[in-house]
Structure I
Amino acid sequence: MSGMRRKTAYVLLRIYKASFSLVFYAAGARCQHKPTCSEYGAECVARHGWWPGGWMAIARFIRCRPGGSFGYDPAPETKPDVPAWQPWRYGDWKTGGRPFPNQAIENPPEA
């Protein structure tokens, strides 16, 4: 059953990348992170499973907006230790710049 959930999560990410992402791009909204939000979501699901990885991806999608976070933001290596009844705590909800390794925080990109 877990494999089916993971495949469903990948299908949803591919749908996002093939539809909504292109619409946002055409409207002038670009992903402000490296790796992109869909790559981040796929990596989180692959690394941590569909439930925690999905919450991590949702948090990242919400942060990727003007006034949100930007910069280098790789998927976490380890899954946060949170209670089952607080799944939103898997995600990183902080906004602001995230520098690339060995670089200073720059001004946020314009939308």
Structure II
Amino acid sequence: MYPIQYMDWMATGSLVREARRRLGLTQAELAGRLRMSRATLSQIENGVVVELGVRKLAQVCDRLGLEIIVRPRQQRLTLHEAYAKNKAERTASFKETDAVLARLNAGPKETHG
């Protein structure tokens, strides 16, 4: 089985848990209907499932009214790229704040007539 490396298992698990609770099902009830162990369902909901086939994930989603969406992978930043991006965003915010403060400190222009 090919491990899915770029799936956000924590977010998936949270959605599964919310949907199960919304339907008023316990983990044991849902697991029984899906013919899986309660422990596996718990691992899915906690985002720590070690191995789960796409068919089983599809079955879980189908039973809970969820869908699986395939989309292009989002590029993940390296730590250095994330730091540089954050620094640039902060610098831009500081410049914007400085410009607003400069306008406020200038006050209204007096007219002599």
Structure III
Amino acid sequence: MALQEENEREIVVPIPEDLVKDGVAVVQAAGRDVVVLREGDAYRAIDRWCLHEEGDLGEGMMFGKHIKCPVHGFIFDLVKGQCLNQFSMVARVYEVEVHGNELTMRPITKPTS
């Protein structure tokens, strides 16, 4: 499968209880660990592991449309995937939609290595 096709594949998962209760949850689907965050009615998602040194973004702090890695403080834009500390880094972020009791996530950026 071409990277572009893999990047565009949507992921559908049941809404995790942690997301409802805590506003953040880690889901595993399609061979990926994804952090899903909720702020009010808005949902955002990003690959779990920080591109810098694989810090767990599931333990990170969300503020506005950004998440801060708990290891070295790298900050990622949850809409564009852009790292604000190092512009050459782009994380995979997802568009998230709620359909009944499920989340549909579609990658909207291709991560840098």
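Here, each number is a calculation from the coordinates, and none is a lab measurement. These numbers were taken from a predicted model, which means no experiment stands behind them. Cβ atoms are built from the backbone, for glycine too; each structure is taken alone.
Details
- When FRET efficiency 1/(1 + (r/R0)^6) of positions 12 and 100 (r between Cβ atoms, R0 = 25 Å, to 0.05) is computed across structures I, II, III, the figure 0.05 traces back to II.
- Structure (I, II, III) behind the derived value 24, 18, 11 of semi-axes √(5λ) of the Cα gyration tensor in Å: I
- Parent structure of the calculated result -14000, given that helix-only ellipticity at 222 nm (-39500 (n - 2.57) for each DSSP H run of 4 or more, over all residues; to 500) is the read-out and I, II, III the choices: I
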